[in-house]
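Participant: Multiple structures follow.
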Structure I
Amino acid sequence: SIVCLLSFLTVNEPDLLQCLDAPLLPQADCEASYPGKITDNMVCAGFLEGGKDSCQGDSGGPVVCNGELQGIVSWGDGCALPNTPGVYTKVCNYVDWIQETIASN
């Protein structure tokens, strides 16, 4: 699996950048963790055994894999709980929109 760097500022320590190396999970694992809630615009990363994860208040942080932005911290069920990995917006599905928005501003 591909290991990515998740970065975020936490509510408890807003001046300290937190970083976590975490694997992207197969889409089947993501869908099994959140039946009926995962779309093609989402990707999961983290550890199915729990223990490490982004959390509430971390939304908007980047998920960088092999030097490329792959995701943005979005949501999850609790924090670092087993079988509930973090869910991230799949940035590649929004490249056209990002480029159009940048060009129009």
Structure II
Amino acid sequence: MPVAEISVTPIGTLNPSISEFVVDAIRLARSSGLKYEITAMGTNLEGSLDDILAVAQAMHQKCLLSGALRVSTTIRIDDRVDKVLTLESKKEAVRKGLMG
């Protein structure tokens, strides 16, 4: 199962704070039914690739519809076919590495 990090940055908002836009984008992730995690610089999603990309598109469009004159969206996808991949398994692999 793919996991992805989505970072949506509204530009041209007339305000240096973009938290209103970020909150709206995260609400879309939350309502999607996908597993998600909020990070300091983006939102991590876990689900089918089609579902992840649909949520990323909705987050991007929401910023434009909310008044941003421009939006820069970065999507990083990690997709494995040799084993099950989850947000938790990625974190657990790092935790195990730190212990050994």
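Bear in mind these aren't lab numbers, they're just calculated from the coordinates by the rules spelled out. On a predicted model such as this, the values are computed, not experimentally measured, just so you know. Cβ atoms are built from the backbone, for glycine too; each structure is taken alone.
Participant: As an exercise: P(r) over Cα pairs in 5 Å bins from 0, in percent, for residues 44-83 alone, calculated from one structure in I, II, equals 5, 20, 27, 19, 13, 8, 4, 2, 1. Which structure is it?
Facilitator: II
Participant: Identify the structure, out of I, II, from whose coordinates relative contact order in percent (Cα under 8 Å, 6 or more apart) was calculated to give 44.
Facilitator: II
Participant: Where does the value 1.17 come from, among I, II, when Cα Rg over 2.2 N^0.38 Å is the thing being computed?
Facilitator: Of the options listed, only II reproduces it.
Participant: Same structure, new question: Could you figure out which one of I, II the value 1.9 for distance in nm of label points 7 Å out along Cα→Cβ at positions 4 and 60 was computed from? Walk me through the numbers on the way to the answer.
Facilitator: Values: I: 1.9; II: 0.9.
Computed on structure I.
Participant: Suppose helix-only ellipticity at 222 nm (-39500 (n - 2.57) for each DSSP H run of 4 or more, over all residues; to 500) works out to -14000; of I, II, which structure was it derived from?
Facilitator: Here the read-out was taken from II.
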